[in-house]
Structure 1
Amino acid sequence: MKKKFSVEKYSRIVILLLFTVVLTIIRPKSFPTVNNISNVLWSISVVGILVSGSIFVMLLGGIDLSVGSLMGLSAVVTVLTIRNNNYTNKGVILGIALALLVGVAAGALHGFFVITFHVPAFLVTFATQSIFLGISMVLTNNKILSCLEPKLFTNIGLGRMGPFTFPIYFMVIIALLSFFVLNKTVLGRHIYAVGGNQEASRISGISVKKITMISYIISSFTAALGGIVLASMTQQGMASTGVGYDTEVITAAVIGGVSLAGGAGTIQGTMIGAMFVGLLKNGMNLMNVPSTNQGLVKGLVIICAVALDIMQKKEKNIHLPFLKKKK
């Protein structure tokens with residue numbers, strides 16, 4: 001039993017290492033370079049930030065589909081505020097504050113509908129996905145807003161300290177904070193408990209509503225933060241800034257072992273998942289795989305990861321509502 005647990009615990013790390021070896025063999029001159037690895041980490045930094053917050057909702061058995069559009073709204077709010085304040089440092093601080101407030105408000109809105117009306121998370125966030133995108137399009141008049149200054153803003157996504165850029169450090173800090181909350185606090189224990197069995201948690205005295213609200217706020221807060229970082233990376237704000245990131249977040253989480261049924265998953269697993277997604281994209285780019293085919297590959301990876309998750313749960317006799325046979 002101990003051996004089985006050990007294999008399961010380290011299997012994703014082994015797969016990641018094997019995948020790295022394969023890419024090194026296929027592209028020995030271009031892949032295993034310091035510059036390329038640094039670029040891979042830089043490219044996954046936003047996904048790492050996002051999944052560090054989205055995991056809170058996924059541990060409750062929910063999925064936040066509004067991550068990408070909320071990133072776009074956050075980027076637009078930040079850039080618009082900076083431009084309206086003549087590209088000053090004051091405008092940067094104000095823009096970041098407003099964008100993060102938008103994130104908190106969005107999370108509170110999601111939590112409110114899930115708690116009050118018992119609407120499934122994916123339906124609520126699917127609706128707000130369109131709402132946030134629409135607001136961003138109105139604010140920008142469906143145009144791209146460039147923002148090449150001030151340095152306080154551009155350094156967020158492009159600045160460097162030592163061998164790595166700032167977004168990589170942001171990702172590590174947010175991931176460590178999430179790890180601490182989920183593993184070392186009462187809130188974290190309650191999140192796992194509610195995700196595992198909501199009714200039992202309620203009976204034991206855990207405030208399910210409070211846990212749900214906090215989790216959705218954290219998810220949307222990190223989405224807003226990711227939007228700010230991405231806006232700085234690209235030096236622009238537009239409605240479509242975060243398009244596709246919601247899929248990458250789900251991919252990273254599922255590959256990292258987060259259960260779609262809730263109650264199981266770790267932040268370290270999601271980071272491995274994010275790294276796998278980054279290496280997969282990097283490998284396909286180095287092998288000149290057309291962008292039209294890259295989506296197909298990622299989709300197949302998600303299907304395989306979900307199938308593996310379901311098989312593992314069935315082996316452990318863990319109840320999955322969507323697998324319940326009809327009589």
Structure 2
Amino acid sequence: MAWVKFFRKPGGNLGKSYQPGSMLSLAPTKGLLNEPGQNSCFLNSAVQVLWHLDIFRRSLRQLPGHFCLGESCIFCALKGIFSQFQHSRERALPSDNLRHALAETFKDEHRFQLGFMDDAAECFENILERIHLHIVPEETDACTSKSCITHQKFAMSVYEQSVCRSCGASSDPLPFTELVHYVSTTALCQQVLQRRDESFGDLLQAASTIGDLRNCPSNCGQRIKIRRVLMNSPEIVTIGFVWDSDQSDLTEDVIRSLGPHLSLSALFYRVTDEHAKKGELLLVGMICYSSRHYCAFAFHTKSSKWVFFDDATVKEVRKCILLTKLSVSAFRLRTEN
């Protein structure tokens with residue numbers, strides 16, 4: 001599975017967005033340990049991307065408190081790693097406490113258990129969902145708490161509806177919230193071949209609705225595409241690429257289809273929020289999967305360079321290398337404030 005993250009960009013130069021307390025004031029970037037048999041690369045990659053999202057890191061630090069679950073508290077374990085990132089003199093740090101907290105939290109689901117490999121995208125999404133529960137202890141898609149980082153920063157409030165162009169009938173809007181907007185890589189590559197001159201956002205929208213045909217609400221006989229409308233202006237947007245297999249031959253085609261900019265107005269059939277209509281999104285990070293191993297890339301704000309994270313290994317890389325070596329698993333974009 002692959003996923004991409006973008007951030008709202010009001011304007012300005014990406015390399016000139018330093019703010020006090022941001023990643024620029026921190027010690028040299030650190031790696032995360034992954035001892036033989038731990039299989040923690042999926043977790044380490046997700047943590048590195050979260051850490052390099054300035055909005056998320058600052059928001060987490062500013063939270064006054066949470067509902068703690070002791071040794072199985074994902075919130076405490078994540079904040080512990082973030083504190084070590086900032087203050088430790090070690091070049092590589094353990095992620096054991098968070099790994100144990102995840103294993104304990106999801107033991108009934110048999111997910112994220114010690115010593116077993118798991119999915120980085122699902123790990124990322126589940127960490128966000130658990131953070132919500134540590135702040136607002138209610139399982140709800142329609143969270144409106146101002147202190148909930150998950151829903152205030154990441155959530156996309158969407159409704160989908162079918163409208164028949166033949167008879168004009170429309171279905172009742174179906175509202176839902178998504179933290180990750182998933183797109184099939186097979187469908188994306190098909191759209192690239194058919195729509196060579198369209199933007200990356202238009203390609204994603206077409207790919208996400210291809211084959212998703214519904215019967216006309218009035219049963220006039222027509223088969224119609226679903227329309228998805230974005231109702232809010234999320235600060236962080238995640239796009240997930242779904243692969244047919246671990247060894248897909250579409251990797252290079254997907255990479256060629258990627259664009260460094262994304263418009264929410266192109267990604268959805270319609271956008272109702274004025275800020276979301278005007279916002280442009282920039283690529284700032286990703287998680288990759290290749291040969292049963294995860295790694296991560298993040299855009300370093302101060303140097304305006306990409307940094308590669310392979311567990312304890314941390315290297316600066318050129319963008320051309322970044323886009324040709326591995327299967328894309330995640331991108332992120334950062335808001336310029």
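Odds and ends about this structure:
- Ranking 1, 2 by distance in nm of label points 7 Å out along Cα→Cβ at positions 79 and 279, the structure that comes out highest: 1
- Computed 0.25 for FRET efficiency 1/(1 + (r/R0)^6) of positions 103 and 231 (r between Cβ atoms, R0 = 30 Å, to 0.05) - originating structure among 1, 2: 2
- Among candidates 1, 2, the computation of mean count of other Cβ atoms within 10 Å over residues 39-46 that gave 21.2 used structure 1.
- When distance in nm of label points 7 Å out along Cα→Cβ at positions 175 and 223 is calculated for each of the structures 1, 2, the largest result comes from 2.
- With helix-only ellipticity at 222 nm (-39500 (n - 2.57) for each DSSP H run of 4 or more, over all residues; to 500) derived as -9000, matching label from 1, 2: 2
All of the numbers you see were taken from the coordinates with simple rules; none came from a lab. Predicted model, so just to flag it, every value in this text is computed and none were measured. Cβ atoms are built from the backbone, for glycine too; each structure is taken alone.
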